[in-house]
Structure 1
């Protein structure tokens, strides 16, 4: 018998901040019911788009986007980030290592720190783990989580987490993978080598 745990939706708001010149960054903030134990920025996979500009909330089918209420239920204020206004067409796949991406997240972290002084983690899944790899070693965060990390080069030559300088990451990090993941660029046997 399959049991599905369903949690009621938490209080959510959609926010937009200016990050660079005329560029804005939109994101969904999911509040915990009780005290905030920690905060997390969630980076979805693929193009990074959750399409907030289209209205009706986040449109990502990615499990990390869908899991934001599970985090909130456990006291984690989650910030699910969309692509910036200048990347709506192309997304951030080949842009996760850019200074502009970093500046967007620096500005977002300042916004979060005004809201809470709780420990802040970066959490990325699939291609989103490449963002975490590039950012965790250079930003003021308390930890990093890599889920189904992209470690293999695709036919489209998309960046992998290995393209970042992983030696710069000094914060506690969790590398998590499902043993039955069949994606060719996130092989299930990759976590030990990646963690090393």
Structure 2
């Protein structure tokens, strides 16, 4: 069981524009031609920040057209927010606030032998990293630059903490990078 941050980023390290738009991403490739279908089949619980969740709410119609449902996940999801957010009908979600420590054990129990997916955003993934819970980053890098926006991973992480384990080209517009997060005492090189 792993806690994984699976996301897409622009070449210059942004997961969304300043106003949380992902429109730059969609022309770059087909999700079904990526590792996503296999990835999601191994996910038992999700963690999502409020900006990502609000994007899902704002784009529920678009998400439903693409996936058949306004909430495309069957796994339980924990939405981290200090604000009160509207619920998506039929979604198996829990609204939580505060430190990730307080809910990680609950998420692990819900996931069983499957993985926990940190859907976004970058700061939430960073909080899981800071707590020592993040095991892997799966980053799909798109052939676009945004100039500014929401950062991929707003943390300073220096070598050799992140160990590159694979690189996969996805068509002409994207590449997938997988990094293992080395923990204290991990002697692998």
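Observations, loosely collected:
- If distance in nm of label points 7 Å out along Cα→Cβ at positions 42 and 170 is computed and equals 3.1, the structure in 1, 2: 1
- Among 1, 2, structure where distance in nm of label points 7 Å out along Cα→Cβ at positions 18 and 138 as derived comes to 3.3: 2
- Highest-scoring label, criterion being distance in nm of label points 7 Å out along Cα→Cβ at positions 98 and 146, among 1, 2: 2
- Comparing distance in nm of label points 7 Å out along Cα→Cβ at positions 50 and 154 across structures 1, 2, the highest value is found for 1.
- Winner on volume of the Cα convex hull per residue in Å³, for residues 74-177 alone once structures 1, 2 are ranked, highest first: 2
- Structure (1, 2) behind the derived value 46, 40, 30 of Cα extents along the principal axes in Å: 2
- Origin of the value 19, where relative contact order in percent (Cα under 8 Å, 6 or more apart) was derived from one of 1, 2: 1
We did not get these values from a lab; they are worked out from the coordinates using the rules stated. A quick note: this is a predicted structure, and the numbers were derived from the prediction, not measured. Cβ atoms are built from the backbone, for glycine too; each structure is taken alone.
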